[in-house]
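Enquirer: There are structures below to look over.
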Structure 1
Amino acid sequence: MTAILPVGKLPHELLERILRSAPTEGPRVLLGPGVGLDSAVLDFGENCLVVKTEPITFASDNIGWYAVQIAVNDIATSGALPSWAMFTLLLPEGSTTEASLLTITDQLSNACRSSGITIIGGHTEISHSLDRPIIVTTLLAEIAKDRLITPDQTRPGDALIVTKGVPIEATALLAREFPGFLQKHLTMEELKAAQNYLLDPGISVLKDAQTAIQAGKVTAMHDPTEGGVATALWELAQASQKTLLVNPDLIPISALSAKICRAFGLNPLGTIASGSLLLCVDPLSKAAVLSALQFAGVDAAEIGTVEAGEPEVLVLHGDQIDRLPRFDRDEIGRVYEEFTPG
């Protein structure tokens, strides 16, 4: 019997098999699809066009804000600033009203306006067999070729830095989607604070990325999403074709995020983590980048180094070396199977 694929991203091995048989090469393709690659990049001479498409499937509350910020994060990892957006809105049959539609489109417009993004097109329809809205964002940006940041720029000895902490997105998402359950585990003040993680510390990493690249030599960036920071580290290792040596104890996890993950029985390192940014930084720039992030009000921690070797993520425990666990399925997927939103 053929196994049914679980909710969430495709397993890396299956995705790689699909991509091997796809037409992914072309004369202007500088960066095509691949594990750990956040955006595509097309060559237009002195400038490059950076392109990203991203769906929002878990969130329903404030989905328009999510749809913009999550795609912006992927563009940000290239060093570019987002400029143009297109949206596909698929809305559930039997429950979509003009008011609910306008709420989402207002969220999209306000999020784009606040980020300096122009909406250039898209598609909207009421679709059958949906129980929640789905938004697919396509985002485009332009950047000078000599300023473009891609994972193949990493070098052994680079410092590995993570901003803010994890899992910010899961903290906000679970508090907004399952407030009834969490009221049994959190005070009302904690619940409201968790819901506000969407904005504070926030799921956007554009400020993190721009602050870092203006302060020093950043050789790669990656946006942890499904599968959490642990899977993002494996994706970064694959994209850079380097070994990452990591101390998981140095990855910041807020007390509130840890409390929510315990309530649902989730590993915070394997839970959807937008809002945090992974950076590979030239060792000569490490101090300047960390200082600039701190001055900008962005918490950051050095969690490891880039090493020459096979693409893998290793953890050093005294004299013993282990592999960091990888979560091919995001921990939050189990929540949607076992709990009812509300």
Structure 2
Amino acid sequence: MYSLNDYDYHLPEENIAQQPAARRDHSRLLVVGRGNGSLGHGHFSDLPEHLSASDVLVVNNTEVIPARLVGRKETGGRVELLLLDYTSEAVRNAIGKDFETRCLVKASKRPRIGSRFVFGAGLTAEVVGIDGMQQKVRFSHEGDFERLLYRIGKVPLPPYIRRQDNADGADDHIHYQTVYASQKGAVAAPTAGLHFTGNILERLKKKGVKVVEITLHVGYGTFSPVRVSDIRQHAMHAERFSISDQTAEIINQARQAGHRVVAVGTTCVRTLEFASTADGEVAPGNGSCDLFIYPGFHFKVVDAMVTNFHLPQSTLLMLVSAFAGRDKILDAYRIAIQKGYRFYSYGDAMLIS
């Protein structure tokens, strides 16, 4: 249960979704019984039929920023930068002045302190510090950096999507974003939410389901592999979150009344469980969530969850295994592969309830 190899499985390349579904809610939905492991097959448009009027649905309203900058080294050669700290005060207040922030730099040679890069629209950067695989970069620009970023930045697609953004007919600026995204700061989408449409949300609300929002800015650490054989030794990355007073109150009232809390995605699960007291009361506020959930974890808030299919040996697979049982999840994955379900960010969905 604690060995990294316990969370491995074989996924054929053809099951990795490279394109979004033709319509968000046309993705498939595998319904997994958390208690008995039962399996049902349908489409995401069926989701309202699986929820009750008394349920509270929690979504993550973080917005993916165009965090990938493509330019050239001052000495020649292509370079890519990925912004890691968009929500920091230094970046958000960067109007007409230089600022420093953490980045990942991809170039033909490992960058050194003093390496300089040139991007479009007058944006330049210089490496001023190195911390392991990350670099501290000083940006120089004129005007509003956020406006500049949205002009020249690119969507930071996950590494298993083997194409450039907006290639092969995909509009990733739209599709790699939830319809309820409103809080800028993520470098990866909370992908379980990509299946929702305005129509689905309206159907849920008309049924009586309360839909509430939290924010957790998904960081690049979500793609970091577990490098220890005993998963209990893994150090989880931290991500900024925010829970409003109103959202916490609605969730807590539902729990007190014995109603279900349904989390959309592992980001919502981690945030709610991290922000809860010992008796399961969710506390409002802002903070940094570094909760690592793996089998043996006691869930205090979340009763059901919507999620995508996750990478082998990933912390996300460990989380859903903790929620429903490792054997049930791996069996569901095996059947999903056999039936041609699409995996990962642009893939199909699961409802575990």
Structure 3
Amino acid sequence: MSSKNKFSSKNKMKFPKIITIGSATFDIFIKPNDQAMLTLTRPSIQEQWLCLKHGGKIKIDDVIETFGGGATNTAVAFSRMGFATSFVGKIGAEYGEQVVENLKKEKVDTRFVTRTSRDKTGFSTIINTLDGDRTVLGYAGANQLFSAKDLPPDALASADWIFLNHVSGDNQVILNALVKLLDKHPRIHVAWNPGFEQLTAGVKQWNKLLKHIDLLFLNKEEATLFTGIPYSLAKNKHPDPKQHVHDRRSFLPPYADDVRAIMREFLKYGVKNVIITDGRNGAQATDGKHLYFSPVVTTNRVDSLGAGDAFASGFTAAVIDGKGLKMALIYGTLNANSVVSHYGAQKGLLLRKELEAQMEKTKLSVSFTLL
């Protein structure tokens, strides 16, 4: 059964209920004037490191205060798409009420936010780099205190979709509690973007959860870490997306790494649709039958923070609307492109009418083949 058929007709509602679970943060963006990039080449990998003068006093151009965290980012995104959205997560005393007020302003239901006086709200300082990327100095704070007791079982049982983001608390207990809920209510659809703790535990650890996952979102490095299966390197990499010319005679362009072996591993565990992103090198998705590839939109990136959340929420919104994986890749790509054109993870998230307007004029072309 194709993903388009699975999520259309009776599952398509005017206002489906979506609950996002995971982290909330207060973010401060800075851009140092005097910075440098250092490239280190190792036998199997090339890495870039941000350099600031040791012992120096470095001026910054601006300070921008905003909000982040995977669950609040996706909650705002779904709310702007017109879905009835609730956020489940934990905040601390400092910055916490500002996070809640921002969610209320975005028409996100905050009844299931829990509070703690034991720690601060999650906090990040983001250093914007010369190439439009970012380095994040993150403090998990109250997010680490989120527990299974903070889950609202009745609300979750009545949800149409759960978007599960990174949970940094007692994640084993939290996710086991969700498995029990999903076993009892198999009609609930689930999208999952795992965090580092889940990835390092390995795919076998989460086999009972994976069989409930409709949409699994990972970047290629996370997918390799999760499964232990390496991706096949592309023929010709180029750092500039403008040089990404896709020869349609070949399914994958020469700059895109092959992740099919990894995707097949997830499908073995019962995941229904696997989506693997690779930053400027595009994204791939499969429903177990077909493999789809979408390039990125060529744009001047201001800040890449939140691009993954924007992509995943745009993709999920399209699937909920019954549009299938091909169209979902375009929805996700356009939403991510808008976010990287602004500072912060939420400012560029598109309203439904804005996304549909961009869909009318986009030249993005998604290719597909048999898996």
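Enquirer: For distance in nm of label points 7 Å out along Cα→Cβ at positions 234 and 282, which of 1, 2, 3 scores largest?
Expert: Structure 1 comes out on top.
Enquirer: One of 1, 2, 3 was used to compute distance in nm of label points 7 Å out along Cα→Cβ at positions 74 and 266, and the result was 2.0. Which label is that?
Expert: 1
Every read-out reported here was derived from the displayed coordinates using simple, explicitly stated rules and does not represent laboratory data. Every value quoted in this text rests on a predicted model; they were computed, and no experiment measured them. Cβ atoms are built from the backbone, for glycine too; each structure is taken alone.
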